[in-house]
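As structure tokens, here come the structures.
Rule-based calculations on the coordinates, nothing more; no lab input. Keep in mind that this is a model prediction, so the values were computed, not measured. Cβ atoms are built from the backbone, for glycine too; each structure is taken alone.
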Structure P
Amino acid sequence: VSHLSRAQISLQDFANAHNVIRAKAGVGPLVSNQTLASYAQNYANKRIGDCKMEPSYGPYGESPAEGHGNLDGVDAVKMWASEKPDYDHNSSRRR
């Protein structure tokens, strides 16, 4: 019997979960992008001192998630997906 700890959930697991939701919305899958990955890591490094959930106001879309306890990338995708009824596609914002 093996147990998958949250620490073992990979970036690919996150991408796979995200792509399932994207496919249901008729949107193509995520693709690896080193420029975007570097941008995200640099922004995370800036927030490490205060852990504030603030948008970067940069050129990329963001999907923040905040939780208590053990929140992993797959859980974050589930949170975003549950907010779909509150999303206005015309304005690209929550209602």
Structure Q
Amino acid sequence: MVVKVYGPVKAACPQRVMVCLLEKGVNFEIVDVNLEVGEQKRPQFLSRQPFGQVPVVEDGDFRLFAKLGHLVTERKNVNAWWKDISNRPAWKKLVSLASDY
């Protein structure tokens, strides 16, 4: 079964989820949600995410739409990955550049 990520491809929050899934080798498909026309506020989307926020991650019957920080603290593999990547010089440079904007 393929994990579905609901959200606009170019938005930062769905991209963070996609990067994590790519790093872990998880197959996923992107279901585009057009925020400009308010698709996130339509009943079909609100049935997945009652607050109308992106991203939403679906894996079969499991649906995740909360902030993903708990993955870093509760999942040892994700925690190890996060510690590894956040200590890389390239990552630190990227974060410092992003914080300048």
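A value of 2.6 was derived for distance in nm of label points 7 Å out along Cα→Cβ at positions 11 and 27; which structure in P, Q was it taken from? Label of the originating structure: Q.
A value of 49 for percent of Cα pairs over 19 Å apart, calculated from one of P, Q, originates in structure Q.
Once relative contact order in percent (Cα under 8 Å, 6 or more apart) is computed for every structure in P, Q, the highest value turns out to be that of P.
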